[in-house]
1. Identify the structure, out of I, II, from whose coordinates semi-axes √(5λ) of the Cα gyration tensor in Å was calculated to give 28, 24, 17.
2. Taking relative contact order in percent (Cα under 8 Å, 6 or more apart) as the quantity of interest, name the structure among I, II where it is greatest.
Structure I
Amino acid sequence: MSQPYHSLEAELHDAFWEAEDDGSEVRLMADFLKKFPGTALEIGSGSGRLMFPLIEMGFAVEGLELSADMIELGKVSARQMGIEPTVHEGDMSAWDDGRKFYSLLAPAFTLQLSDDPEKTLRHWHGLLENSGGLYLTVFMPYAELLGDLPENEWYEDHRVTLPDGREGLLETRHTLDQEKQVVEREHRYTLTGDPPQTHTSKQSIRWIEHQEMISLLAQCGFRVERFFLDFDPRRVVSDPDRVDFDGILTYLAVRSAT
C-alpha cells in the first residue's frame, strides 16, 4: 500500500513545497496536457496544490489521493478558489473506476512512495487510453547517498512561516538500504502556537536509477519520448550520471498501443 500524509504532515506539506517551488511543475504539466486533450488524472493530488491551478487554466483534471486529511484540506482550498474538483480517495496501485484517461500526471515524486513501482506502473498503464500520456517526476536522493546528510542524525529539513505568523518545522533523519534502494526516513513536525503541535511519521522512499527507469517504463508498456533535469526542459542530456544536477528527473512517456 502507498503511504498517506496525516495530521501536521498533511497540513504543512504545501507550505514547505511552496517555499521552494515557483510553480514550475504546474507550467510543465500544463504544456504536457495540451498534447493530450481529454480528461486527465493526477495521481497523489494531495490538497490540490498542483491540480487546482490546472483546473483554473481550463484543463479537465481529476485527482486521486490516499490521504483523507489531504482531501479535506483540498475541499477548503477549492471552496476558496470557487472550483468544484473531482477527487477520488484510493491507492495509486489499485484504484480503478472502470474508465480510461487520456493522460496521467504523477508529479512530486509520487511513484517513489509505492511499495512496488513496477506493479504500480503496470496498473497505471491499464488506466490509460492507447497512446495516452504519462507525466512522471522522480528524484535521486544524492544528499543521502553521497553522505552530505549522514545516516541516523537529525537535521532541519524545512522551516516556514505561515501567513498567520505561526512557524512550521520539519526535522528528518534517515537510514539507507542500498540493496533495496530505499531511504527510510523519520520525520518530526512542529507547529508553533498555543498550544504548539507536534507529529511524527515514517516514510520509505525508493530510488530508481535513470537507466533502470527507462527500462522499467518500457517493460510496463510505456515509450519515453523525452526526459529532462531539474524541472528545466532545456536540460536534456544523453546520460544524467555524467552531469551535475539536483537529482530531479521528469519523464514524458506515451502508453504503447495494445
Structure II
Amino acid sequence: MRKIYLLLIISILSLFSCEAQVKFKVLVLTERGGQHGGFTDEALKWLNNFSEENNFEFLEVNNTKLITKEFLSDYKTIIQLDYPPYTWTKEAETAFIDYIEKGKGGWVGFHHATLLGEFDGYPLWQWFSDFMGSIRFKNYIAPLASATVYVEDTGHPVMKGVHNSFLIPNDEWYTFDKNPRPNVHVLAHVDESSYQPVSDIKMGDHPAIWVNNRVKARNVYFLMGHSNSLFASEDFKKMFANAILWTSEN
C-alpha cells in the first residue's frame, strides 16, 4: 500500500513538474495548402523545435471560430501565420481588438496579414487596416524575388542578434496604396534596387518590418512570409524567435 501511495505521489509531482515547464501558450492562425502552404509547413516544423527549446506550447487553428475573449485569455501571443485579415467571425474580431488594444497579449503577423481590401466577397476590416498603418494592399511582385533588407532600429528586441542588412531569398513583396511609416515604427525596410529578378513594381520607401506603438499589445509585422526558402535565412529565423519571446512578455 505504501508503495502505491509513493508511486501516486511521484506521478502527481511529475505532472506538476511538466506543467511548470510550460512558460506560456501561443495561438497560431494558419492557412493550409495553397500558395502559402510551403511556408506554413516549414514554419510549423520550426515552431515545434523552438517551442520545445523554450518551454512553451502552441495551438494551431485554421479559422477564427474558436476565438472569443475567454478563449484568448489562455494565450500570451498570437501568430498570424499568413492568415488574412478577413473571413474572421464578428466575435473573433471583437475579441482580437480587445486583446490588442488592452494589451492582453502580443501579436506576430506575417505577409498575408496585410492583404487588406475587398477580397472574396469580404469588406475591408478598417480597424485592422489602421492597426497596420492605415494601408490597403495594392500590388505584389511576381515572380518571387530575392532582396536585401536593411535594419533601421538595431536596438529593438526583435532585431537582437540580427545583421544590419541581410538577404531575404525568393519571396513575394507586397506594395500598398500608401506608406505605413507615418503611422507605425519601422524596424527595417527592403531595398527595392536589390530585387533579383528586377521588378518595376515599387513603392520607393518600402517598410518591411514594423511595430504599432499606438496600441498596448506588443506587436510586429513581417512583410515577408510567402516562401519556405525563408527558413534558409538565419536572420529571418532569429527575428521570428525574438518576436515570439518579446511579444509573449505582455
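1. Values: I: 28, 24, 17; II: 34, 21, 17.
Comparing all candidates, it corresponds to I.
2. Working: I: 18; II: 21.
When relative contact order in percent (Cα under 8 Å, 6 or more apart) is computed for each of I, II, structure II gives the biggest number.
Only the coordinates and a few stated rules stand behind these numbers; no lab work does. For clarity, every value in this text was computed on a predicted model and none was experimentally measured.
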